[in-house]
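What follows is a group of structures, each given as structure tokens.
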Structure 1
Amino acid sequence: MTAKPSFRMGRLDHVHIRVPDRTEAAAWYAKHLGFEPVDRFDFWATGFEGGPIQISADDGATTLALFEAGDGHPMIAQKTGVAFSVDFDMFVSFTRSLPGEIETSWGTKLVPDDIVDLDMCWAFDLADPWGNVYELNCYEYDRVQTDLIEADGISPRRHWPKELYTAYRS
């Protein structure tokens, strides 16, 4: 019998979907499948060039993140990824277990400084050995900031300047 792993992925959060036109795609998903934009993620769609429109058919519990395919986006171009979210304790446990045998989506060993500050949540981009891409999110933003990032001296990555989100929120 195999020992139970100390880390387990959390609930499915969202799936990255590449489309030629995210607005057109959002309209199609609304008309045919009942998806609607999720207001709390509107910043990602309007706050910077290339951000996703997040749509949901279950009031935002699970979403599709519609990205326009192209070279200008900060995420890995033309790949679909599945995102999971976990609570603070699981996210900290995962982070402090690094580096291990998990690689980033760009092929290097995943380390704590690979954490991405997404302004509303923290994330890791990772890949399985076959190139399937995943994102691990934690939405307990302030707690991760103080009890992990600052406490452990982690230098997070950013995909866009913090000022964009600050301006959006004000």
Structure 2
Amino acid sequence: MKTILNEQQLAITIQRLSNQLLENHLSLTDTVLIGIQPRGIYFSDRIVKEIAKQVAPENIRYGKLDITFYRDDVRKGLHTLNKTDIPFSIENKKVVLIDDVLYTGRTIRAALDALLDFGRPEKVELCILIDRRFSRQLPIQADYTGRSIDSIISQKVKVYWKEKDGKDEVELF
């Protein structure tokens, strides 16, 4: 086991990514932020909280997307559903998808499919906490990356969030 980000490094990384998002989407008038269920929402909640320190909260449009039925790699058995909550139109908006770990790219592909049910965005960007860069099965890359790591297929990345796991930390097993 190896710690990739400790609590302080995680907080600094979230602050940096939030600032990068604001640099590129200063007014947020045509931008919406969407966290991917289930674990990406802990990261997206933190990003939104950080952005709200610099932008009036009423100017932030933030939604949560469940991609369970859009996945192509989970076909059998019962699936735990999460809630999709996108209380605004994404039609002709700049959408920033937010997830914790980018691995094969299949989660993001499913999220793109699911997004189309809510309209046709002008542009979609991807904000990722951890990019497992040599594991991609689809041609998907992040626009905003917290940390890129090299890992082998047998290794796992685990992101711990205080709200769910009692601590803030990212580990490689």
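Please treat every number below as a calculation from the coordinates, not as lab data. Treat the numbers as computed from the prediction; the structure is a model and nothing was measured. Cβ atoms are built from the backbone, for glycine too; each structure is taken alone.
At a glance:
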read-out: Test item: mean count of other Cβ atoms within 10 Å over residues 35-42 calculated as 22.5, pick one of 1, 2; value: 2
read-out: Structures 1, 2, by relative contact order in percent (Cα under 8 Å, 6 or more apart): label with the highest value; value: 2
read-out: Origin of the value 2.9, where distance in nm of label points 7 Å out along Cα→Cβ at positions 27 and 131 was derived from one of 1, 2; value: 2
read-out: Test item: distance in nm of label points 7 Å out along Cα→Cβ at positions 59 and 123 calculated as 2.4, pick one of 1, 2; value: 1
